[in-house]
Structure P
């Protein structure tokens, strides 16, 4: 764990059919740290899923960050364990597949207020363990294209889409052309339909780490209260 470049707190499904279907879809299983054969769909699924593959199937709670100087991964795990004791699991009716600004994603059905509150608490409570952004990291976020509030959040928490800007989603593709979107959507729905959880429950915080090759690995799962 200490050799990881960055860490993140994600939702990831428990081991089972949903996790297996998601790993196969993206071609990467972060729990085992291995590439997975993707289904043959008659499309270039490998290219369409190249962007999200390195992260593994996940829903972001606290975006990737470097540990602050003097902070160890054990410190991070301890902070997560203490925090999880006070945070209740969040349950929603299920998941639906949507087009989010050009890429496919699964998003929760129903009221997401409790999920947003959970994410905000995690972001704020763990932020003292985060190293400040470098100038290069700030530049990669294209601050000139952010709203004033998003720029403030970038300065405060190292990421512009947290707190009230947070939108939980499980990414299934990179940016798609309209033609690729039309072709991929029904295939994605057919692939996931038998495995989508009902209800959908966020019952644990998952610590992911980014290895030197840029691939993210599931390191530890901390159950919520």
Structure Q
């Protein structure tokens, strides 16, 4: 008979993962506002949004350290501890990529995105927000699975992982569209480099979300 996962712990490590995922989701909302602000040109709150992302990243790092500190050597887990840590690393990398995107934007003045590319950039941003929001749902459903080991609940988690893969594929499409427009347009070399790198950094947000899903798939695998 399998021992229920949470009976082994005073506190489930998935509680910490959920708290961390919520910080990442909060960061996504701020990121979306920051990007819309930057494109709007007249917005004066970009640095305020960027500072808020830095604050949330700092809080998420504290949660990450707490999770690692509460899983000492020899702790009994029904999932591989290193898989758990790899999942946490990918979820944390989502937030790092958000922070990197805003830092990269800050190197150029507000309105540094060429007009012909503004819509495409916002579409790319929207495409990476959805997978970030799905992460917290996935962790919550995974926690329920490890409480019950219900096959039905396992299927719920796997369906969410498939959704993450679909979102990542969509974001790849928008990232590729930006790159094609950049090289097809008549932009100065600095703008070309800036936009290509920006598209890659934003696209990496969805990549890390998908990677987190892959790590979760390994944890719930029989």
Structure R
């Protein structure tokens, strides 16, 4: 890939990728200059990965946003700097695990499996960064599983808010998105919202939910 075609902001995003964060900018430049590394554009609504159509590459989103779904369930929404495609690497599975769809015009850089393997073998910092990323993904997916099997709508919502809130205690998502992510009907979700508001555990303001008391969200979590 012609690294000169990247803006300073794009390079900053890529240099901060888990593969290069500890390895340094020089390693990032070498990887991005490799002829197998590509930068590609996608239109809104275009599928990037599907269970039957994917590439064995690690992708990094430079612009736009991408919806990650499993059937009718929206798993997450990727933004600038987020990585995807790790589940396609280093295994013989014929199908990819999710569908990735551009929610807006997107640009993404792709690091093919062979390039990632060479980076891991040549630099211990890259290897440790990749292991740390995979460990984080395991933690994230465990949280998703807990949310799906939590039991009541209120318990599902509590766990979702605990794992999704930002440093300010806020979660930004529409009721439609949250209902799909939690596999709940909208009526059940609204009842759960009302119950937590009545407990003064959360406050809703449009698409923004502010957690007021995390202890109340932790209550009965093990049930």
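General observations
- Entry that produces -12500 once helix-only ellipticity at 222 nm (-39500 (n - 2.57) for each DSSP H run of 4 or more, over all residues; to 500) is calculated, selected from P, Q, R: R
- Relative contact order in percent (Cα under 8 Å, 6 or more apart) derived as 19 - corresponding label from P, Q, R: R
- Test item: Rg and Dmax of the Cα atoms in Å, for residues 64-135 alone calculated as 15.7, 42, pick one of P, Q, R: P
All of the numbers you see were taken from the coordinates with simple rules; none came from a lab. As the structure is a prediction and not an experimental result, all values here were calculated from the model.
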